[in-house]
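Chemist: Input: structures, listed below.
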Structure 1
């Protein structure tokens, strides 16, 4: 899931050498190489530790509020990294029950808001944040959560004003993602590089997330080479990182993509993983296997859409626009995703689905919606400019 800002909710969330901003110097004539990747502990150890923490919390939750209250965040963490969508179901149910048990606990309210944001239930998450603030939740925590939701709903200027100054590398990377969306890729890249240089944690999870967000920033700028470099680094730190493998599959040879996805599939049930695998198999000319994997992805999309329609609408739209072969459904899903979270990605998806369906009215509606966002259009600008020429003023 997009799960674009895992730690924003995601928790929940790029190039000075080309765009100015200082701080990073890269020889554009040479093949791009990231600066040295910080060393972290074995991903298997980290994953086993997280599994153990979740199992322990589940065992102790009935009698010990500390473990009960912390469980939803750990489930979201595992789901966001490993593509275990069933963990989202448990996080949703657990956070709801926790709130019923402790209706005046501001931290429980914040956790519930976090889970709702992760599931793209943004309106409900904002309401929960209001209540949490009224019950004494720390102001910076509330501001950070609101900023994450603003960023996920196309309000980049508003998010920039809200985000509190924080000294930690993960916060610098999050602000880097925000700065790229604000049209300041040079500033973004400097923040990402500072976060990388200052990173001291032993866990591969936050480092892989930082590299993934950096890659996403380069994707939005249209720089596939640098995006691939940081996706490779994310997977080097955490080979089981589902969404890094999915994005890497679009810029890798199919045999390499399949190798990464097979590692992820040992745990993941995320339909994006199966859809990416189907595409790689198709590119490898393994048509029968590709069809079978496509149907596996289709079935999983139906399951997750039934439970969490907003969280998976954009992902499902991309699937049905491509491997899933249902343009009309793709358009409906893309429009829903853009209405709920009008980011550059969802708005462009709406536009592309409308054009594929031959629906000029929907294409022009997507153009009009894009003009209302406070996030400047970056990689999608050409598509929107072209579509706008056919729309009436």
Structure 2
């Protein structure tokens, strides 16, 4: 079986689609599926997987990602019967439109993984160009979808809310499970750490986090807040100004961390927080749990399991719910938080291994091609 995956681009950041799509493809190759990942030649990579095939940008705005070369190559692969399934990741750029048009014309099975792009928040935000792109270009290309892939129940609900009725395979993102690090305090004193680690983007709820920190900072003088992540469109400057305006103490903006530095930050934290407005999965939550760090996550992300598995808190979106949760969580003794972190890691090892995710998607492909019993994770309604 040969499957072509399509994503606008991958880059050096080992998070988000750049991480998950590549690992997803690797998990499928382990299942004996021949995978090619088609992406734009967006930026140089120090290393790249052997299944990656890149294409040059054509003329036009960079944000559209026009690439006639990619479109012609995808068509040639389908016409020559060299590929059995097309699998697209994300929306809103030309590479996310090409496969739908080709699948419709040549009647080839087509899967789309929206990766959060159909959430209410994502659909409301964006430019006027995006609002025109949806009805004229993107939505028509999705009519050819044979099966959507949702990484959570909430993303499945987004797909149905938009009005699509095709089957939906609900399969979470996977997570690598590195050896568990011994929890260590590197601050040299009894300071405890609340960690945010993700893109510095308005969607992530950092405005709420800073406001909530103002409400709790005096009550918890032994805690500090670390904000780790790459700036997105100059939002970091606004956050720094807001932190100064609020008179915040013990808050440090650390910039992005990758590789071992990133895992060390997770391990050294006592609590992880993601107060997001909208997230289809939130790979950073899984990473924190793998590192043995309990998490606080808003209902903008599908992490109800935090409460089910007693590995953290899943709260309403807003400053007040976050303040109340921080008061409760930061009052817990270290041994209680450590026990929650261990339960979180056990949960990740059990349900989120890439091997299991690869098995599930491979079975979904076989069902699309050959029929038979529908996999338990595929919803038809």
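Values in this text are rule-based calculations from the coordinates and carry no lab data. Remember, predicted model here, so these are calculated numbers, not experimental data. Cβ atoms are built from the backbone, for glycine too; each structure is taken alone.
Chemist: A value of 1.1 was derived for distance in nm of label points 7 Å out along Cα→Cβ at positions 48 and 240; which structure in 1, 2 was it taken from?
Modeler: The correct label is 1.
Chemist: For which of 1, 2 does helix-only ellipticity at 222 nm (-39500 (n - 2.57) for each DSSP H run of 4 or more, over all residues; to 500), calculated from the coordinates, equal -12000?
Modeler: Derived from 2, not from the others.
Chemist: Compute distance in nm of label points 7 Å out along Cα→Cβ at positions 32 and 320 for each of 1, 2 and report the one that scores greatest.
Modeler: Answer by largest value of distance in nm of label points 7 Å out along Cα→Cβ at positions 32 and 320: 2.
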